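Got some structures for you, see below.
Nothing in this text is a laboratory measurement; each read-out follows from the coordinates by a stated rule. Everything quoted here is computed from the prediction, not taken from an experiment.
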Structure P
Amino acid sequence: METNKVKSILESMLFVARKPLRLEEFIDATELPADVLTPVLEALAAESEGHGLNVVKVAGGYLMGTNPENAGFVEKILHPKEEARLSPQALETLAIIAYKQPVTRVEIERLRGVDSGWVIDSLIAKKLVREVGRSDAVGRPYLYATTEQFLRHFGIEALHALPPLPVSEAEQETVFKSALQESPPS
């Protein structure tokens, strides 16, 4: 088989591999001997040096990966910053859920004094809140609680790290309206 064809096959295999491929795996897949594959793999590694994609020998095999010098740019694509800010209504609802969880929509609306269905739906869509079951109350309404994404979003280690909730309902309402503050984007 022509060297350029072997190179093309190996590049394709490296491109889709999720782990370093050992020489034996190349031999099994291509049915070519090691003395044909090894020089081509070494040539691919040498040719790719300094390019956006590198073929590197690692962990007993070969792997295609991005150039480490480009890591910052790749990171921006893989993990874009979430610029989505939460409205005051969403923050208030989220604070109620965080402190009272598990909590029903009726309980949230009683505390807020307004319909909260759309706010809860938006918090679920943002993966800050999730349904955690059903209440035993009449109609068996959904129970809502915060998620791990909620903790990450606000930089909270665990729910116990939230400031203590005051005893009086008037003070609680103040906490619900101001408890969660988003940090400005960096």
Structure Q
Amino acid sequence: MRRFTEGFYGYVFAVLVCVALVGVWWLVISPRGGEEHIPRRDYSITVANFSRAVPYQVWAPAQDPKGWIPNSNKIAKGVGGAQVLHLGYATASRQHAMLIQSNEQPPAEFANRMTNTNRSVGAEQIGGQTWERRFREDKKQRSLVRMLPDVTLIVTGTADWPELAQLAAALQQRPKPAS
């Protein structure tokens, strides 16, 4: 037993044990087959809770665009205590897109903060409605903004304009849940 704990043989034995442990560790944590794993997060309860908390009808996708994965959702506090809903997606091209909405005042400041810019780069007709386009070059962030009398809707992310338009086109007002 002593020859495995001293000298050259002890060194070789220790190296072999370390290599074996690393091999077992690699087998346990290594990715399987190259499949992507994007966690799916159901947002229906978040939307229902948000709808109960705000004084207007909430907008949400009637159906998620094909190939998109909803992967985040939250209700946050905005300026002046306004509630802000965030619904995040991995798009079909695996870019990021997010729906953000709130009745935070003033709406233009809310939109500027959420899009990281106040500069309009045009407008786009989506589902018969006009959305303002904004683009922040350094972040490659595209945004569509629609300011309504009671709520501001923002569709934003690294997705391209057609993908953002897909999400905007899917939006519908949700009926207020019964209290």
Structure R
Amino acid sequence: MSEFTAFAPRVQVLGQTVLSVVDGMGVFRETALRVLKQHNIVDPQPDRWYAQQDWLDAFRTISEKAGSMTLLMIGRQIPQNAKWPPDVDTIEKGLRSIDVAYHMNHRGGEIGSYRFEPTGKNSAKMICQNPYPCDFDLGIIDAVAHKFKPANVPMVTVKHDDSQPCRKKGADSCTYLINWQIASGPSR
């Protein structure tokens, strides 16, 4: 599978998540609504369900017109707008919860997954096997890692693992590397 192609024809996405497209486009809100309308999503409502393929088609149009940075910004809006599991309070729990949240916001067939794998004390990787664009997933992972980082973590980095397969190149998944450092206390 590559980007922008639903895994199953009857998969739906919750409107609350669709509205993240609108929020992610900021001052271009009207443009986002026009693009959604072009793809059969008219006046999106948070509690309604929409065909995932229509949403993916809208993503493709946005990607072609606005570029990868816009997809990244839309991804960063997802943790602010989508239904999210309660009791998430660490980077690890946050990253693990992406898959739970993904399943809370999709229904109707095979949707793929977000798989969290720790790689060290302060590092992990996420393997994203879904039909969403690379840059969108990078935005989600970055936003979640920053949202749930503790106060003693001054910096989190998230990057695409270019040594692994990529959906932009027709692969089934993309892999992202996440690192965070805990600040050391003052020396005595």
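Can you spot which of P, Q, R the value 191 was calculated from, given it is volume of the Cα convex hull per residue in Å³?
Values: P: 191; Q: 207; R: 119.
This value belongs to structure P.
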Ranked on relative contact order in percent (Cα under 8 Å, 6 or more apart), which label among P, Q, R comes first with the largest value? R
Comparing percent of Cα pairs over 12 Å apart, for residues 90-129 alone across structures P, Q, R, the largest value goes to Q
